[in-house]
Structure P
Amino acid sequence: MSKTQTKPKIPKNPENIHRVNFEKLVFGGKALGRFETGACVFAPKVLPQEEAEVYISKKKRDYAEAMPLRILKKSPERVEPLCSHFEKCGGCSFQNLPYEKQLYWKEEFLRESLERIGKFSVSTIKRFLKPIIPARNTFRYRNKTEFSFTRGEEDRKIQVGFHQLGRKFDLVEPNFCLLQSEIADKALGALREILQKSKLTIFSSSPQNRKASWKGFLKNITFRTNYQEKILIIISTSDEKFPEKELEIWKSTFQKHLQGNFVGIIQLREKQKKKNPTKTKVKILYGQAVIPEKIADLLFEVGPQGFLQVNREMATVIIEKLRQIAAGFEKKPKVLDLFCGNGFLGLAVAKEVSSVTGIELNSNAIEEGRRNLILNSIKNYTFYEGDAAKTLKDLIQDNKFDLAVIDPPRAGLGEKACEVLLQTKTKKIIYISCNPSTLARDLKYLAENSYQIISSQALDMFPQTYHLESITVLEKIAKKI
């Protein structure tokens, strides 16, 4: 691997440097320690039972955020990370921790959220919380990876990589990433060759002007791979045409390195208004606009803006779980697929159930989902476009559901969607979540309003990171006669 060109900044003010003993890991990938005053301090890349010298990067009234300078006392559980960039890279959180300990802490993140935010008692949690499901592969599991661009401060050449920990304007420049597939590593090598001579500008990334004026061309690049080791390359840029001469170099270089695995280059032209893109145009620069994917026995076509679980093997576990639950009904259930995206969860059970009704706000996802219905010969799935709570409220006037499958964004359901979901009076709810905090909040609301938790279980969808997925099953409490 290439070496990172920048070094951590050491603060000149000695008052910002502290020795801290760390107690535990928390969701977010940081270790929690305490000052002598009792105030909390959070630092990444440090483990429980370690003493570290840290500098304070952000200070609030009752807690502080810090960056480690050196480990003074190492945990006996600390292991050597496989990636030489681990200490500086903002990607992985736990490569310095044995895998069985990663699983322990992820299960603890879920348990602690249920107790602290959900207000469930220890005995109640013990009743329904099941052991975490380990990943089938702890490396090389991602089918999608995004890299950022910047320019070197010394040679001014374009750099590509991941954001450095605590330094969002600087990049770590790996030659490969152990979480992505090997074909994506080859694509990264090809990209480095391209960038050596590229004349393209970088969007809003000048090291001399950190408050950039939102100008430039290249924003980021995404590699999306599939079960056949094919790769689709997606380049996000400002709203300008990709220069023809540059494009020929990009195409020929990727073809040389990737050969038959290379299916296309897509440009996402983003019209910018201040910090946020307001409109995106999809332009096919070469090849095809979608990449085929297979998870379990299901086929998908994933576009440049499409969402699909990044871990194919663990997504298969989710499918298996959903089918087991759907098969437990006496009669084939009518299924509600809320926040359905391209229909992944509903597709998983469609052939085992009476009907599936999907609700999704994103029109691109619905368009992709309808193509997936055709691919899988599914005719009992209906998509509705609109806000989850509002659309569901309209639908339940004339529709009843036996099973609700929900997979909301990180923000969770929220009270409004929970209220409408309760009105469906569905017999069972399967709640898929990637955020233990918002999950616990929503489960508290549902449990206080006629539902009981049958089981909750974490899945390690994202090994080496602090992220986790979970499946929670709720059942409506029957009224006493």
Structure Q
Amino acid sequence: MKKFIFTIILLTFTLPSPVLAFFGTQSTYSSMPEMVDAMAKEMKGKFAGKKLYINPEFITDEDNADCGTLPIFGLLAVELNRSLSKSGFTFEYQSVDADFAVSAKLHRTGENLRVYVTLSDSRNNTSYRSLEGTYEIPVRNLQSGWDKENLDSRIERLANRTISSSKGQVIYLNPVVEKRKRYSSEFGEYVLIRLKSVLSSNGIKLVEHLPANKPSLAASKGAVLTLETSDAAQAGANALLDGGFLKQGDKGIFLGLTLKDLNGKVLGSADDTIPRSLVKYSLDNDEAERISEIADIEHEQTGNMVRIATTKGGGYQIYREGETVQFTLQVTKPLYLYIYDINPQGEVSLLYPKAGEMETPKQPGIIYTLPEESDSWEIKVEAPFGKDAVKVFASDRKIAIPRISEQMASRSFVGGTRSLNRVNKVQKELAAQPAINGLDLVDYYKGAAAGIAAPLYESTVYIETRPR
């Protein structure tokens, strides 16, 4: 009899976790929250007071290691966070700061899904403990599509990989844009919505827009660490999340996320190539694409010297009918600014400086607005709605302002496409003209700056207007 007891004890300490579960309490639960609450109860009895690290990357399908990312992984991670938090556990954003890293394996057993949970010692990867109970849930009780990879699950895993070290961060969300030409789309808007949901479920405080009740920014002074993170700083955040996508032909859609602190230091990043079959949203934005060609955004050089945004933020901003649009401008050294509105039809209009207005260089450390509070004009959103880009050219020397005339033939575009032939010659010739076609705006300023041996910096913000 003693020999038999010894054998059982030996097996308990040597068999892998699925077999260990056999000796625990086996239960089938009606829902995911109910099952996870039972797991949390067992963990509280054994590991109360311990600091945990949970990452959906540590949740896998035992039956199919190559299945990619499944919706059930994220759902289980969220439920574990919820229930363990309620049970008094605290969480760390990096595994090295935790006592245990929580992982899980899923295994299909007939009509049920069984979940094996393991706690690994964060300081000794070879030491782990498994929950003794067997936790199962009927497959019929799971949400439809739980075992089918989808866009939401890919975005969720990408977000969790990016923010794995974002403990205590207040994150400012930039629009998710096309990487080269920086416009948003139906796909970009959807990714942003999902990011907000995922990050919020992880208990992270988010800021998407600058405060609506912020005092006038005209000539307001404040330390800006880098221009790219100035929106985050003004919004009271201490980190900035950027997202970008890019078509990759038959390979799919590249989607990348980068988390930075206010100094521009990368805190975390991740990317993924998402199969096109998973994406039901359009990546195209024809009007913005046309504007980006005219403004030549793909080849824009800011040099961290100038930035234009709106009082909502930078990048790509959406305004509704009746709202007032106001732009913000910042420089990192004294610069003269020339600001234009560009629409998809190629119509270009000068916003600043106005005719007869004295040109003075803008100073660093100040956030300027356009129009200013004292101006007699404003930009109110009304029909017809669409897209525009507002582009600023900046230099440390004055540049002659050209007259825009539709009567002039374009030199920069041939057959509706930007010409790459003899660009330097075209720019030099345009700089000598007192009037230009609006399509030639970028080449004119590049040629004019080169003609006086002055540097030229550029920055653009997109504005999309919609009915309320």
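A short reminder: the numbers here are calculations on the coordinates, not readings from a lab. Predicted model, so just to flag it, every value in this text is computed and none were measured. Cβ atoms are built from the backbone, for glycine too; each structure is taken alone.
Comparing distance in nm of label points 7 Å out along Cα→Cβ at positions 395 and 411 across structures P, Q, the highest value is found for P.
If we compute mean count of other Cβ atoms within 10 Å over residues 299-306 for structures P, Q, which one ends up with the highest value?
P
Assuming 14.1 is mean count of other Cβ atoms within 10 Å over residues 43-50 as calculated from a single structure, say which of P, Q it is.
Going through each structure in turn, the value belongs to Q.
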